[in-house]
Structures are given as C-alpha cells and as structure tokens.
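Quick note: the coordinates plus some simple rules give every number you see, no bench work behind them. The model shown is predicted, which means the values in this text are computed figures rather than measured ones. Cβ atoms are built from the backbone, for glycine too; each structure is taken alone.
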Structure I
Amino acid sequence: MAKHKIVCLPGDGIGKVVLKEAIHILDAAGFEADYVEGDIGWEFWCTEGNPLPQRTLDLIEEHKIGLFGAITSKPKDEAFEELAPELQKKGLVYSSPIVGLRQHFGLDICFRPCRTYTGNPLNFIRRGTNDTIEEPEVDVAIFRQNTEGLYGGVEWSNPPSQVYDALMTHPKFSQNFGDAPVEEVSVSTRIFTKKYTERIIRAAFEHAKKYNYKSVTVCEKPNVIRETSGMMYKMAQQIQTADFHGIELWNTNIDAQMMWLTKNPENYGVIVAGNMFGDIVSDGFAGLIGGLGFACSAQYNPETGIGVFEPTHGSAPKYADYPVSIVNPIAMVESACMMLDFVDEQNIAGNIRKAIAEVVVEGKVQTYDMAKMSGRADVVEKGAASTAQMADAIIDKL
C-alpha cells in the first residue's frame with residue numbers, strides 16, 4: 001500500500017500536461033503514492049454550473065494533499081455565454097475554483113519561492129561598472145496572505161441600499177462618490193483581519209529564521225492604504241520586536257518595490273504581503289528567475305494540514321491544442337517538490353531539484369522559453385524540447 005494518497009487536480013489546458021509529467025518524475029524519484037483525480041475547472045462550470053464540485057472538496061477533505069495544474073477563468077459575460085443553456089436561467093455566477101479552494105479550506109498561507117538556477121539563459125542580468133555584465137543570484141521567499149484582501153470576493157455592482165448607505169457614512173465616500181448614481185457604482189473591499197495577518201507575518205519570520213535569511217520585508221502601501229497596509233506593518237514591527245529581533249524588518253511600498261527588484265534583487269530575503277500585492281511582487285521576482293515556467297507555489301492551512309501545490313502560470317489554452325506540448329514543466333515539478341517538503345519527503349524533493357539544476361546548467365535540453373523562441377507549434381522541430389522531453393531529461397539525471 002502506498003505511503004501517500006494525493007488528489008490530482010489537472011484542471012484546464014496545459015495543466016493536464018504538466019501535471020502528468022510531474023507525476024512521471026515523482027514516480028521515477030521513488031515517491032510512493034496513489035493518485036486520485038479530482039474534477040475542477042472550466043468543463044465543470046460549463047456542464048454543471050460549478051467549477052469546483054462538492055465531490056472534489058470531499059476528496060481533498062479526506063486526503064489533505066492536492067497537486068494542481070491550472071485553470072481557465074473568463075470574465076463574467078463570457079462565462080455566462082459558455083454555460084449550458086439549461087443552466088443559464090438559474091442565476092449562476094462563475095467564480096475562480098482555486099480561490100474557492102483557498103477560502104473553503106482556509107489555505108491562508110501562500111509561499112512562492114523564487115530562486116536562480118545557475119546556467120538558466122532566462123536569468124536576470126544587468127550592466128555593472130565599466131560595462132561589465134552582472135547576473136545577481138536571486139533567492140527570495142514570498143509569503144502572500146491568501147484568503148483576505150482584494151481577493152476576498154466581498155464586492156458589489158449597484159450595491160444594495162444597506163451597503164450603499166453604510167458607505168455614505170464615510171466622509172471620503174460621500175465627498176468623492178456621493179454624486180454618482182448607485183447603479184453606476186462598483187465596490188470591491190480590501191479586508192484584513194488580525195488573526196490571519198499575524199499568521200502570514202509569523203510564517204514569514206519563521207521561514208527567515210529557519211533558513212538564515214537576514215531580513216523580512218513587508219511589501220504593502222501603508223502611506224496610502226493606511227488601515228490595512230498600516231495594520232500589517234505595525235503588527236510586523238510588534239512581532240519582530242517580541243520574537244525575531246535577530247532578523248531585520250524592512251518596509252517597502254509595492255510600486256517602489258517593483259522598481260527596485262531589478263536594481264538590487266539579491267538584497268531581498270523574505271517578503272510578506274497581502275493578497276494582491278503578494279501576487280504582483282511574486283510575479284515580478286519570478287520574471288527574474290526565468291518567468292512562469294519556473295514559478296511554483298504552495299498554499300496550506302497549518303491547523304488542518306491541508307495543502308494544495310500549483311504552478312502560478314495559467315492554463316494557456318492555445319498551447320494545449322498543439323499536437324506536441326511545448327510548455328516548460330519545471331514550475332509544476334517544483335510545485336510537486338514543495339508538496340514533497342510538506343509531507344516530509346525532503347530527500348526525494350532534494351534529488352529532484354538537483355536533477356533539474358543539472359539539466360539547466362548543462363543546457364542541452366531547453367524548452368522553447370529557455371531557448372528564447374516564440375511559443376509556436378513548430379519549435380520542437382527547430383530544436384526546442386517538448387514538455388515530455390524536458391521531463392525525460394530530468395528523469396535521466398535522477
């Protein structure tokens with residue numbers, strides 16, 4: 001009997017392909033697991049009106065660990081048009097199933113590491129003194145609050161009277177928006193709570209302490225968004241003073257951070273942010289280490305032990321239709337390694353990461369993005385590795 005049971009969530013588009021190859025690599029590395037597939041994504045929205053069926057939630061509740069590929073999301077009107085005709089009169093509204101997973105299971109800790117692979121032709125470079133070329137080593141651990149903030153889903157168009165009346169009690173709202181007809185008003189909230197803000201800050205500091213990072217940076221906007229960003233920074237100051245005084249606490253505004261990350265990315269260690277700003281800064285740093293083909297993530301609830309692991313790229317449906325898949329599977333494989341860390345299989349995770357590093361530095365096998373080619377169907381004929389060939393190269397190193 002296998003030691004672990006993993007819920008596979010292929011989802012849409014390229015998610016199905018990269019997840020399949022990641023499992024091949026897990027098998028080759030000696031990870032003993034049984035995999036059960038969960039239904040999630042666009043197909044189930046169109047046919048059932050629910051991209052995250054209850055049966056899938058039940059599987060994750062039972063087995064605790066999910067390995068997720070990618071999903072397709074479309075704007076409200078497009079989503080409605082693709083819904084089965086018999087479902088279109090039921091008042092159904094599409095919402096992201098991955099956001100639904102996070103909120104249903106309270107997966108409030110999101111961890112996105114961004115590390116340079118030596119020899120990756122996509123690594124960030126900059127011009128140094130005397131026209132030298134520098135390639136700084138990036139090793140940034142980003143902790144993103146995953147269930148609150150702008151992604152919390154508390155929003156309205158043409159808000160109901162009790163909401164609108166409550167908003168009108170705020171002088172800034174009545175002064176700046178009071179003349180707008182209510183039917184022309186759309187509102188999205190940004191809600192932070194102390195419990196989950198403290199939890200993400202502590203997760204960031206504990207990671208910094210465990211892995212000897214010198215600093216934790218709160219990346220928000222407290223000079224403008226004073227209540228929510230301000231609360232996060234104030235709590236970080238209190239936590240650092242009380243429990244982590246050996247680790248420096250830095251404070252950056254999200255807009256300035258996006259400028260500085262290409263100036264001195266090697267200076268940053270652990271970064272912590274709310275949902276939206278954590279999403280932005282993690283994509284920014286991922287761009288320095290090779291882009292979305294290298295961007296992995298974990299999201300988990302430390303109380304329940306439930307975790308879902310996924311690459312941060314989307315479903316890229318145009319690539320999914322190619323006769324031979326060309327997408328880079330490394331982000332998915334790295335996400336699987338984060339799953340291995342979570343279930344205390346660090347030795348296997350280390351072996352896989354070492355194999356990836358050897359393939360990258362050797363440079364003989366490169367997917368189209370690493371070869372700096374346009375993502376067209378004929379790139380494999382021109383020398384780029386297919387998704388399966390990159391997975392096979394990693395397996396060969398294992």
Structure II
Amino acid sequence: MKRWILLFLVYLNTPLLFSQEEVSKWEINGYLKQMQTFLFFNNSYFDLQQFKLVDTFLLDNLIHNRVNIKYYASENLTFKADIRTRFFYGDLVRQTPRFGAQIDNANNDYLDLSLVLLDGSSAVLHSMLDRLYVEYVSGEWEIRLGRQRINWGINTVWNPNDVFNAFAFTDFDYEERPGSDALRVRKYFGFASSLEIAVKAFDRVEEAVIAGLWKFNTGKYDYQILAGYVREDLALGAGWAGNLGNAGFKGEFTYFAPLKEENNNAFALTFALDYQFQNSLYLNAGYLFNSQGQPDANIVQLFNFELSARNLYPYRHAAFMAVTYPVSPLLNAGLTTIYSPGPSNALFLNPVVAYSLKTNWDIDLTGQLSFFQNDGYTSPLQALFLRTKWSF
C-alpha cells in the first residue's frame with residue numbers, strides 16, 4: 001500500500017507519453033501554499049513530552065501542496081486522483097507528542113492511503129490520496145466508487161445532513177474537505193430532482209454509514225430528505241434552500257435515534273439568512289441548536305472536540321454572523337462572529353483579510369480568537385495565520 005506514492009508519480013507524468021489527442025483527456029491542476037501560524041496562550045501549559053511548562057507563544061509553519069488529476073477515459077468513464085502533501089515544522093510539532101501519527105490517523109478513512117515520509121522531533125512530512133475514485137455516467141445515472149466527497153450539507157458553517165464526512169469550519173486551510181471511501185449511486189429525475197444512495201466501506205456493522213438522499217424542487221425552494229443508518233443510529237433529516245424576499249434562506253436538520261439503549265439520541269438544527277447589498281457588502285447570519293453540546297464547555301474544546309454530524313459544536317446553542325466586503329477589486333475583508341449563550345458566554349472571532357497579488361498568486365491573513373467569561377472576558381488562545389498561495 002505504501003508504494004502508491006511512487007506509482008502515483010509515474011501516473012502523474014504519463015500524459016507526456018501520449019499523443020495530443022490522448023493528452024486532451026487529462027486535466028491537471030492544484031496549488032502550493034505556505035502558511036505561518038502564530039499561537040498565543042494566556043497561560044503556560046504543561047508539556048507531557050518534556051515534562052515541563054512551555055512558553056505561551058508558539059510559531060509553526062506548513063508547506064502544503066495539492067495536485068488534482070482527472071482522466072477522461074471515455075465519454076462515460078472518468079478517473080479521479082488527488083494527492084495532498086504537507087510539510088509541518090516548528091514549535092507546535094515539537095510540543096505535540098507523536099504528531100506524525102496523529103496527523104496520519106486523522107486523515108484516513110477505511111483505506112490507508114497516506115504515508116508519513118518524515119517523522120522528526122520538529123518536522124513532519126505527510127502525504128495522502130484524499131480523492132481516488134472511478135465515476136461512470138450514463139444518461140440519468142451516475143455511479144462513483146472510491147474515496148470521494150459526499151457533500152449533503154447545505155449551510156456554510158454547520159451541516160447536520162453531512163452524515164458521511166463532517167468537517168470543522170475552523171480548518172479553513174482544507175477547502176476541499178474530507179472524503180469517504182464509499183459507493184454512491186445517483187439517479188436524476190428532471191429539473192433539480194434526484195435520488196442517491198451511498199454506502200461507506202466498513203468491517204463492522206457498528207461502523208457502517210448507509211443512507212439515501214432525495215432532492216426535489218417545489219414552490220421555488222430546493223428541498224432534500226435523507227434517511228439511513230449512521231454508526232448505530234437511525235438518522236432522519238431534511239434541508240431546504242430558497243429565498244425570503246431578496247435574502248437567501250437555507251437550513252437543515254437531522255435526528256439520530258440510537259439502536260442501543262445506553263446511547264443518547266441527538267438532534268441538530270441550523271438555518272441561515274444571507275443578503276448582498278448593492279455596494280457588494282455581504283451578510284450571512286444563522287443559528288445552530290446542537291443537543292449534544294454543553295452549556296458550559298471550555299472554549300478551547302472548539303479546536304479538539306470529537307466532531308461528527310450528531311455533534312457539530314461544543315455548545316448547545318450558537319449564533320453566527322459573517323460580514324464580507326470587497327474593499328477593492330484585489331482586496332477583500334471579512335469577519336465571522338460566533339456566540340454561545342451560557343455561563344461562559346463563549347465568543348469566537350474569525351477575521352480575514354485577503355489580497356490578490358497577481359494572477360494565480362494570493363495572500364491572506366486569518367485570525368481565530370476565542371473568548372469566555374471568567375471574572376471578565378478572557379482569551380485562553382489566539383491564533384494568526386499568514387498564508388501565501390500559488391495556483392496552477
């Protein structure tokens with residue numbers, strides 16, 4: 001399995017061996033990013049590896065390369081393979097025990113399609129195939145087998161309908177989002193209507209995800225209904241997207257009923273309104289109810305809680321508002337605010353400034369600031385990310 005990287009590099013260069021007609025069947029693109037991370041802690045924390053208190057400031061770095069490849073074998077058959085390679089180095093790697101193993105375990109699904117190429121005390125090089133599937137399309141039928149993104153979510157921040165591969169909105173550097181090793185079959189029925197069934201690979205029934213999704217349009221709204229078996233739960237959910245006047249209105253919810261008495265049921269509901277003014281100012285505001293959340297969770301849990309469709313946020317209630325504005329054709333600025341009522345009055349701020357340096361070159365500065373109430377508002381963790389991206 002670990003030899004796939006060498007085979008993939010050969011596969012990447014095979015278009016050079018074919019005629020111009022054959023080369024036209026290939027589509028290759030991707031990017032190279034460099035990101036510096038600045039982490040500020042209000043208090044020193046205890047490092048179990050070094051068995052001592054460490055500094056309240058960490059500097060970390062990430063070089064991130066992605067290559068996306070499609071091969072159109074015929075009018076009906078397409079092969080897809082995307083490779084993601086990341087080089088981590090700096091304080092965060094140094095202060096995290098078994099950093100390489102944690103990264104490797106967190107990014108795989110059923111198949112082991114990743115490899116830690118370098119696992120040092122302060123540097124880790126990790127590579128993986130996060131898309132690897134074959135797709136067959138014929139008329140109204142679409143069949144896809146392999147590692148793929150099964151995107152059933154509708155909202156921007158939280159997605160209770162995303163039962164196959166939930167994602168964390170704080171992981172902004174992974175815009176492609178995680179994939180699942182699965183079989184998906186979709187049948188289209190005219191305008192904005194389809195039925196699809198997906199099965200995630202599993203060894204034990206307790207780990208299985210088997211679900212169906214029906215999409216349809218009525219009354220100028222797009223709707224979807226899902227039902228299935230999700231890791232020892234029966235899941236039933238729905239979502240919608242349309243307009244209230246000139247504003248967009250969308251939402252989704254899912255109810256998880258456990259098949260084992262010792263497990264708790266779960267319900268997640270989210271909805272949002274978005275509106276763009278004539279001066280291009282964009283507003284997006286919404287709400288999340290998460291029955292599995294806690295009213296008094298630690299705000300730091302936002303970055304390390306166990307994420308799933310049945311538990312999308314550490315808190316039970318959360319309200320968000322996002323504002324973005326194009327300051328100039330090349331400069332954009334935005335701010336996302338998430339507030340959770342409760343004893344700690346948790347607050348999360350996510351400011352972003354992005355600038356287009358030139359064609360295919362971009363730079364952005366992103367902040368992630370957490371606050372909670374404890375004898376006044378305090379912030380245990382602040383993070384700044386400076387990222388440069390070249391697309392090809």
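The table that follows gives values for the structure above.
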item	result
For distance in nm of label points 7 Å out along Cα→Cβ at positions 125 and 229 computed as 3.5, the structure of I, II it came from	I
Value -2000, calculated as helix-only ellipticity at 222 nm (-39500 (n - 2.57) for each DSSP H run of 4 or more, over all residues; to 500), assigned to which of I, II	II
Distance in nm of label points 7 Å out along Cα→Cβ at positions 37 and 317 from the coordinates reads 3.2; which among I, II	II
Structure with the greatest value (metric relative contact order in percent (Cα under 8 Å, 6 or more apart), set I, II)	I
